[in-house]
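No value in this document is a laboratory result; all are computed from the given coordinates. Computed from a predicted structure; not experimentally measured. Cβ atoms are built from the backbone, for glycine too; each structure is taken alone.
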Structure 1
Amino acid sequence: MEASEEETTIMSLGSQEHYPLPDGYAFRTGVPDAATYCRLRKISGLTPRTLCAAQAGLPHTLYGVHVVHGSDIVGMGRMIGDGALFIHVVDIAVDPAHQGQGIGSAIVDAIMRHICSTIPAEIYVSLMANGEAWRLYERFGFSNVFPDARGMAIWIDGP
């Protein structure tokens, strides 16, 4: 049985280029606290989220990493989903003062390596790319799914 294009991308991830963090930076497994999460989303240009929503949602993260520089958390990323059929990569964010050093690439690399080392079978990994971030994600095998599929979303305000 021949591997599909998606399976080939996943299976070859282990041999793809590794994106380490620059000197002076370190990974920590897990998500940052809710206030830091909200701060990183805002300063990195992602849609701001409320502290209440972050406190409710972050504990349901399947896997997350954050990047520290000294005592400061300067980057983050996480995956959500059911862990076996579908995973969505979210919240890839780097403090603007630390951008341009490969930290975003290292975060995506860490998440993708985690996915490939823990999935029980084939899995559909998706994400939404803001602005020019699609260029980063293409290096990891992600591709535009349009016209076969169209990403859709709706914002629902809380009580």
Structure 2
Amino acid sequence: MASDEIRVRPGTPEDLPRVARHYAHGDSPWDPFGEVSKLSRIPLDGLLVAEVNGEYAGFLYWFEGRNPYFDRTVGRYANFQELHVLQRFRRRGLGKALVERFLADARARGIVEAFVDTDDDNLVAQQLYESVGFRQYRKVFHYRMRLGDGSRPEAAP
């Protein structure tokens, strides 16, 4: 049996509908990945697409920045924002291939610092990132406060 051909390539405008369908949701008004109209307004030079035997299988989106708020000692850096692989293509090395391509592209631009973040319970992502050389260096705390029972107060007279 022949092995699957995995290819990671730069994204194109033609990929945007597949990326939006794959992502399917945005949990904030500025999250562009769930809508083609929003995706078409972001720079595509950070979009990488993975294919298996010519079929769309996932994407990674990254950007170049300067002086991140979370570490002012860093000048120029690369940060990947999103990494998603379709369920049926998982466990084939696509996530790793996308991350390695991101790192190679960042290095080719002369960038020497790279960042990514993930939830503390996303062990698969943590293992992937550590397998390519990332190391944890900072924790972020999320706070929550209950504002009521969900009913709407009556309008004041």
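If relative contact order in percent (Cα under 8 Å, 6 or more apart) is computed to be 17, which of 1, 2 is the source? This figure was derived from 2. If distance in nm of label points 7 Å out along Cα→Cβ at positions 23 and 63 comes out at 3.0 when worked out from the coordinates, which of 1, 2 was used? Value 3.0 for distance in nm of label points 7 Å out along Cα→Cβ at positions 23 and 63 corresponds to 1 out of 1, 2. Of the structures labelled 1, 2, one was used to calculate mean count of other Cβ atoms within 10 Å over residues 47-54, giving 12.8. Name it. The value was obtained from structure 1.
Structures 1, 2 were shown, and mean count of other Cβ atoms within 10 Å over residues 55-62 at 13.9 was computed from 1. In terms of distance in nm of label points 7 Å out along Cα→Cβ at positions 39 and 95, the structure with the greatest value among 1, 2 is 2. Of the structures labelled 1, 2, which one yields 16.0 when mean count of other Cβ atoms within 10 Å over residues 31-38 is computed from its coordinates? Computing mean count of other Cβ atoms within 10 Å over residues 31-38 on every structure in 1, 2 gives 16.0 only for 2. Suppose helix-only ellipticity at 222 nm (-39500 (n - 2.57) for each DSSP H run of 4 or more, over all residues; to 500) works out to -6500; of 1, 2, which structure was it derived from? Considering all the candidates, the number was obtained from 2.
Given a value of 2, 7, 16, 18, 18, 16, 9, 5, 4, 3, 2, 1, 0, 0, 0 for P(r) over Cα pairs in 5 Å bins from 0, in percent, point me to the structure among 1, 2 it was derived from. The value was obtained from structure 2.
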